[in-house]
Structure I
Amino acid sequence: MLLLEQFRSFYYRNYPSDMESTVELFSIFGGLDVEIDTSKHLHWLIIEYIFKHYEEIETGIEKLVSGDQNALRLLRSLSKGDRRIFSSFKKAHLNNVNGGIALNLLQRNGLVKIEYSREQDKREIKPKLSKEEAKHRISDKFLIVYPFLRFWFYFVYPYKKEIAKGEYKNVLEEFDRKRYAYTSLVFEELSRILLNYHLRDEILKRVDSYWDADVEVDILVETQNHHLYVAECKWTNHKVNKKELNKLQEKCALMDVHPKQLIFFSKRGFSNELANLAGRDLALFSVEDFASLVKTKSSEPTFPLSFFR
């Protein structure tokens with residue numbers, strides 16, 4: 001698991017003080033070949049290790065895509081939004097031809113990976129689809145492989161002119177506004193890995209998200225024994241409560257699935273009412289539970305993004 005290797009490498013190089021800090025710092029620096037001082041303020045770390053090395057990193061990233069400007073624009077588009085491929089092409093002002101060429105380049109270079117829509121698994125394929133139906137059926141998603149690369153295009157790239165001049169105020173304000181929404185995707189990816197530990201007695205067939213025209217859930221697990229598990233990930237400063245459980249049950253009804261267990265991953269834990277419901281039908285994981293991912297060291301540290309001279 002590439003992300004797990006990156007996560008372990010980051011943890012054992014930098015030893016953040018707790019799992020919440022580990023997840024957030026990893027979402028920014030994951031994959032970047034740099035040792036950071038985790039005792040410092042987050043703004044200081046971003047300025048010292050990223051902004052002050054803007055030119056070196058920019059040059060390194062351009063080399064990753066062989067200077068292809070369409071690929072850079074597509075990475076910017078994939079770093080935000082729903083990550084669905086056709087909407088990403090549109091946001092990047094690319095058509096299906098030059099967008100497809102850029103996407104193939106990113107895949108060949110190991111910078112993005114595909115996540116297929118499971119709607120086709122659920123419904124029969126109609127012989128003729130409307131334009132809107134076809135759009136939803138083939139709207140697969142793509143994920144940037146390295147957390148730092150996503151951070152760069154999410155926050156740094158839009159403010160590159162200001163950062164190059166040493167002006168950081170606007171980009172740091174943008175980061176403060178969107179840092180929790182940004183980190184939530186990495187938290188979701190790590191939650192999928194933790195699910196492998198939780199379901200170690202099952203043979204997992206698929207572990208990915210589910211979306212269609214009507215509903216979307218963070219994680220849907222299908223096992224070899226045809227058991228289903230449905231999970232949601234909440235990287236917010238609020239405890240998950242029973243209202244969120246009701247919402248997830250409603251989503252399952254819309255999907256017409258009957259999961260063996262519902263699962264929540266939460267940054268801030270759970271209300272007493274929800275915690276009392278945990279058991280065979282409901283599993284709850286707080287951010288501290290992610291410590292189990294770093295109990296074992298990676299055999300070889302993984303820092304593929306080496307931009308510094």
Structure II
Amino acid sequence: MPMSIEQNTSRLRDVTEKTIAEILKTEKVLFDEQFRYALLNGGKRLRPIVTMLCCEIAGGKSSDARYAAAAMEMLHTFTLVHDDIMDNANTRRGLATLHKKWDVGTAILSGDEILALAYRALLKTKSKKNVRLVEIFTKAFFDVCEGQAYDKDFETRTTVTSKEYLKMIELKTSALFSSSAQLGGLIANVSEKKLNALAAFGKNIGIAFQIQDDYLDCFGDEKTFGKKIGGDIAEGKRTFFLVRALEKSPRSVLLKKVAQRKISASMIPEGIKLFEEMGLKKEAEHLVEKYTQTAITALNVFPQSSSKETLIRFILQLVGRKS
């Protein structure tokens with residue numbers, strides 16, 4: 001009897017956990033406790049699952065991609081550790097952030113070493129295209145840093161366009177999904193055409209994922225979302241909703257206060273109501289659907305298989321998530 005999508009993704013998630021634990025056991029590091037805290041305390045392992053499923057749909061074995069998958073998760077963790085420091089975040093996944101539990105210096109060094117271990121993990125991959133693997137992985141690393149730079153720059157900007165916002169999330173969020181998909185394809189030795197298709201798949205699903213994340217901050221259910229609704233509004237973050245709202249109504253006093261972080265908690269519902277009245281809730285839903293379908297269409301170059309079906313159903317759950 002074939003595995004359900006839940007069983008299949010759970011299998012790949014377990015592979016990721018075991019591979020990361022194996023790497024941490026093999027490497028002798030001073031910050032072992034911090035590494036385990038950052039890497040083994042939760043996480044949905046979305047990117048590693050994408051890597052291994054893309055390897056399978058391209059005709060390879062997911063086991064051959066497990067080190068590359070773990071490397072992508074470690075790169076993702078590195079970005080979270082450093083982002084939390086820049087945002088001065090207190091919690092991550094319901095636990096104290098690394099720099100709050102220890103200190104900023106320890107968190108920076110831990111993040112840097114996690115990145116170094118990610119490269120070591122990647123190089124454990126048995127492939128004839130290791131140079132290309134490293135090139136794609138390094139591009140993802142660079143792109144994420146550029147995306148974060150854009151995000152920080154937006155904080156002090158009075159005007160941010162939709163085009164700039166999409167560029168930022170393409171770098172900050174999509175780059176990891178796109179690279180995750182490409183690594184899986186490379187390990188399976190796909191053609192350049194199919195590799196480009198995987199890149200497009202990851203790019204579009206990453207954009208859909210981030211817009212959905214912005215959507216949940218405004219219109220999600222607080223119990224299932226796991227954090228307070230309107231957190232991005234309170235922080236004046238340049239999300240899809242704030243960027244589009246300011247484009248539509250640049251003179252709005254409320255929107256200007258949001259952008260300048262000069263709003264009270266009681267004003268957050270007003271902001272969310274304004275977004276909906278401007279039609280942005282439906283606009284976001286439409287864009288999530290559009291980018292998701294573009295991602296799925298990119299997979300047409302691959303033959304139908306149980307792995308392809310699992311991948312498609314997995315990403316549909318991903319962009320339709322409530323948390």
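In this comparison of I, II, the computed figure 2.3 for distance in nm of label points 7 Å out along Cα→Cβ at positions 72 and 232 is attributed to II.
Structures I, II were shown, and helix-only ellipticity at 222 nm (-39500 (n - 2.57) for each DSSP H run of 4 or more, over all residues; to 500) at -13500 was computed from I. Each of structures I, II was scored by relative contact order in percent (Cα under 8 Å, 6 or more apart); the highest score is held by I.
When distance in nm of label points 7 Å out along Cα→Cβ at positions 16 and 208 is calculated, the result is 1.8; to which of the structures I, II does this value belong? Answer for the origin of the read-out: II. Here distance in nm of label points 7 Å out along Cα→Cβ at positions 192 and 264 was calculated and came to 2.3; which of the structures I, II was it taken from? Of the options listed, only I reproduces it. From I, II, which structure was distance in nm of label points 7 Å out along Cα→Cβ at positions 96 and 152 = 3.1 calculated on? It was calculated from structure I. The greatest value of FRET efficiency 1/(1 + (r/R0)^6) of positions 40 and 280 (r between Cβ atoms, R0 = 35 Å, to 0.05) among structures I, II is that of II.
Bear in mind that the values in this text are calculations on the coordinates, not laboratory data. The model shown is predicted, which means the values in this text are computed figures rather than measured ones. Cβ atoms are built from the backbone, for glycine too; each structure is taken alone.
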